[in-house]
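Where a number appears in this text, it was derived from the coordinates with a stated rule and is not lab data. In this text the structure is predicted, and so the values were computed from the model without any measurement. Cβ atoms are built from the backbone, for glycine too; each structure is taken alone.
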Structure 1
């Protein structure tokens, strides 16, 4: 599977280390990601920069842990904007993050 969104080296190393628990980790990431995106959408809609920053930070970290580098980088960009109390780019970034997450989710589901 050729994919620039997921660092397959990182993901495969994690799969080897975790063994049978890898599927559970991916399932939790997907479930938590759905919740995080809903919460992020709410935070942006209510112009809450601190919640936006915190949620983007959480999603950035969990994505990076799985080698989902593109999504992690997008979340970092949103986190930085929100930390500067600047949500002018938040809606566009959210849409990009949401689309990337949904693409990655399909690819991850194929692995479990």
Structure 2
């Protein structure tokens, strides 16, 4: 794991840093529905049902992920990418893990 000015450089789209889950995301705005997709290289593809105007798609994504990880919105920090499809988020102490995340973390720990 390497650190950079803007965040962590990772070989996978998710990893733990103490009790915080770090996610690299490839956002796909203007989708019909918001949903988690699959890992593409070192990013998790997420379809977002919002237009990418003035950070609205990122705000929608954060609210969606709060529900997926069962945490309050304030537990999610956008490290970089508010106005970009390439983002890094930190989720402090998630109470649950979606299947695509749990599967990747289990594979990485073996």
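When relative contact order in percent (Cα under 8 Å, 6 or more apart) is worked out for each of 1, 2, structure 1 gives the greatest result.
Starting from the value -26000: which structure in 1, 2 was helix-only ellipticity at 222 nm (-39500 (n - 2.57) for each DSSP H run of 4 or more, over all residues; to 500) calculated from? Of the structures listed, the value fits 1. When distance in nm of label points 7 Å out along Cα→Cβ at positions 47 and 63 is calculated for each of the structures 1, 2, the largest result comes from 1.
Output the label of whichever structure in 1, 2 has the greatest value of mean projected area of the Cα convex hull in nm², for residues 15-78 alone. Provide the component values of the computation, followed by the final result.
Working: 1: 4.1; 2: 4.4.
With respect to mean projected area of the Cα convex hull in nm², for residues 15-78 alone, the highest-scoring structure among 1, 2 is 2.
The value 12.9, 41 for Rg and Dmax of the Cα atoms in Å was derived from one model only; which of 1, 2 is it? Checking each candidate, the match is 2.
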